[in-house]
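J.: Listed below are the structures to be examined.
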Structure I
Amino acid sequence: MKPQLEVTIRQRLKQFYLSGIGKTLSVRLKQAQEDDPGYGEFLSLLLEDEANQRSDNRRRRLYRNARLPFEKGIEDFDFSFQPSIKKKDILELATGIFVDRKANVLLIGQPGTGKTHLAVALALETLGRGGTVLFTTVWEMINQLQQSKADYSYRRKITTYLKPDLLILDELGYRSMAETTVEDFFEIVSGRYEKGSIIITSNRNIQDWDKVFIDKTLTAAILDRLMHHCHPIIIKGESYRFQHRRPAADNN
């Protein structure tokens with residue numbers, strides 16, 4: 001193929017957003033000269049290149065938009081250290097059945113017991129199946145919602161947290177919420193009820209959540225929606241971080 005013709009084709013491919021074909025065009029043209037495939041086979045190879053490129057782009061976009069703090073899978077979790085967690089229950093959740101059913105997961109335990117690790121692991125499984133995920137701490141979400149009221153983007157920001165297939169709210173319970181922030185939290189839980197899954201990690205038992213939300217009526221309303229379709233997992237073990245720090249302390 002004449003160089004100028006290839007340049008023209010590349011310009012057309014760029015114009016039509018066919019970057020996958022553009023990346024492999026030179027290689028495919030050389031293969032065509034060597035192997036002399038039919039027109040149909042040649043076109044099929046180019047379309048496959050484009051499909052693969054779009055799939056890779058979507059995967060990168062999904063992982064980037066998920067905002068995971070790290071990437072650790074179920075295979076990285078030490079179930080022997082936390083015998084209160086039944087591995088078969090986590091593996092069942094990893095199939096994505098709770099996301100398909102718009103159900104929720106509560107991971108409750110003391111700091112350092114692996115709650116966030118398990119939440120991220122389930123997020124990775126969801127992303128691997130092409131689902132959408134958003135990870136945030138509870139207070140990051142609350143702050144974002146509070147700030148959005150100042151520039152009248154509140155409803156748009158709410159949509160950010162309602163849209164993903166799976167929303168992970170990390171670190172519930174470290175601080176109590178004022179009345180307005182409880183209302184924001186309820187807005188998210190209510191908006192996602194039977195429409196999208198939530199994973200919540202918390203260092204407080206469910207019966208103590210009225211100390212987080214303060215308003216007993218809203219606490220009841222939040223729990224009613226969260227618990228209707230829910231898989232609570234209570235972790236009773238020690239902190240990984242404390243366990244790893246203890247040998248050094250013992251040597252002093």
Structure II
Amino acid sequence: MIYTTNQGQVAYGYAIGMLCAEWNIPFIPGDLNNAYTFDFPMRYLTVPGASGADVLRGSGDAFAELMIEAAKKLESEGVRAITGNCGFMVLFQERVAASVNIPVFLTSMVQLPMLLQMISPSKQLGILTANSAALGDKEFAQVGVHDTSRIRVKGLEAYPHFSDVILKELGTLDEDLMRSEVVAAAKALLSENPKLGAFMLECSDLPAYSKAIHDATGLPVFDWANFINYVYHATVPHNYNGIF
């Protein structure tokens with residue numbers, strides 16, 4: 001096999017690139033911003049000037065051009081798909097996807113139409129989000145969901161440790177305390193909505209607690225890290241081996 005250089009590229013082998021808004025959060029394994037979350041190399045690219053806190057509050061529209069420029073850089077480096085590190089990057093999903101020629105899934109929310117098809121029409125889909133105040137019809141419409149009658153949302157902004165870590169960015173995370181709050185939120189959402197058929201985790205910090213949510217509720221939990229794995233295997237197909 002013959003290889004040729006990509007002018008200006010200093011590293012190779014990244015299938016997935018991640019646009020990273022700026023945060024002051026300890027990213028533990030299971031968080032999208034911890035490289036140990038994935039079994040493959042992740043190309044992380046900070047987008048200078050894109051405040052994660054502003055994106056999370058739904059006031060990050062001004063960052064669209066920054067995201068587009070960064071996405072084009074990732075594409076030029078050879079990544080095969082582009083994701084992001086905040087579910088509220090849904091605001092940029094359509095514009096960034098239109099700016100490059102590779103798949104873009106900046107937000108976990110692009111899963112929603114599929115998940116609503118997967119569960120029974122008699123069931124509801126529960127969403128755990130970092131900020132329920134910023135998750136409304138506009139955000140759902142960005143991913144093609146215009147009927148939200150089967151969606152139930154629980155915001156974690158009301159939980160004190162989650163708020164300190166993610167919203168206030170105080171810089172310290174107690175994993176046990178965070179897990180207990182996330183599980184409590186999931187159980188509360190299920191108690192309020194007994195017809196839930198599955199959970200979807202909007203926030204990029206929540207996949208670390210997916211198993212705990214499943215163990216506590218018995219329901220399927222669709223998180224962003226596993227969706228990234230799904231896209232990875234679509235862009236880097238593997239051979240099947242075994243005995244016939």
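Just so you know, all these numbers are worked out from the coordinates, no wet-lab data involved. All values reported here derive from a predicted model rather than from experimental measurement. Cβ atoms are built from the backbone, for glycine too; each structure is taken alone.
J.: When helix-only ellipticity at 222 nm (-39500 (n - 2.57) for each DSSP H run of 4 or more, over all residues; to 500) is calculated, the result is -18000; to which of the structures I, II does this value belong?
T.: This figure was derived from I.
J.: On FRET efficiency 1/(1 + (r/R0)^6) of positions 65 and 233 (r between Cβ atoms, R0 = 35 Å, to 0.05), which of the structures labelled I, II is highest?
T.: Working: I: 0.85; II: 0.65.
Largest calculated value belongs to I.
J.: Let me ask something else. Ranked on distance in nm of label points 7 Å out along Cα→Cβ at positions 113 and 145, which label among I, II comes first with the largest value?
T.: When distance in nm of label points 7 Å out along Cα→Cβ at positions 113 and 145 is computed for each of I, II, structure I gives the biggest number.
J.: For distance in nm of label points 7 Å out along Cα→Cβ at positions 49 and 89, find whichever of I, II sits highest and give me its label. Kindly include the intermediate steps, with their values, before the conclusion.
T.: Details: I: 5.1; II: 1.8.
Greatest value across I, II: structure I.
J.: Another question about this same structure. Mean count of other Cβ atoms within 10 Å over residues 25-32 computed as 14.2: which structure among I, II?
T.: Value 14.2 for mean count of other Cβ atoms within 10 Å over residues 25-32 corresponds to I out of I, II.
J.: Something else now. Which structure, out of I, II, was mean count of other Cβ atoms within 10 Å over residues 73-80 derived from, given a value of 18.0? Could you put the intermediate results ahead of the total?
T.: Details: I: 12.6; II: 18.0.
Answer by label: II.
J.: Check the numbers for FRET efficiency 1/(1 + (r/R0)^6) of positions 153 and 209 (r between Cβ atoms, R0 = 30 Å, to 0.05) across I, II and tell me which is largest.
T.: II
J.: Among the shown structures I, II, from which was the value 1.9 of distance in nm of label points 7 Å out along Cα→Cβ at positions 33 and 161 calculated?
T.: Source structure: II.
J.: Say we calculate percent of Cα pairs over 25 Å apart for every structure; which of I, II gives the highest result?
T.: Evaluating percent of Cα pairs over 25 Å apart on every structure, the highest lands on I.
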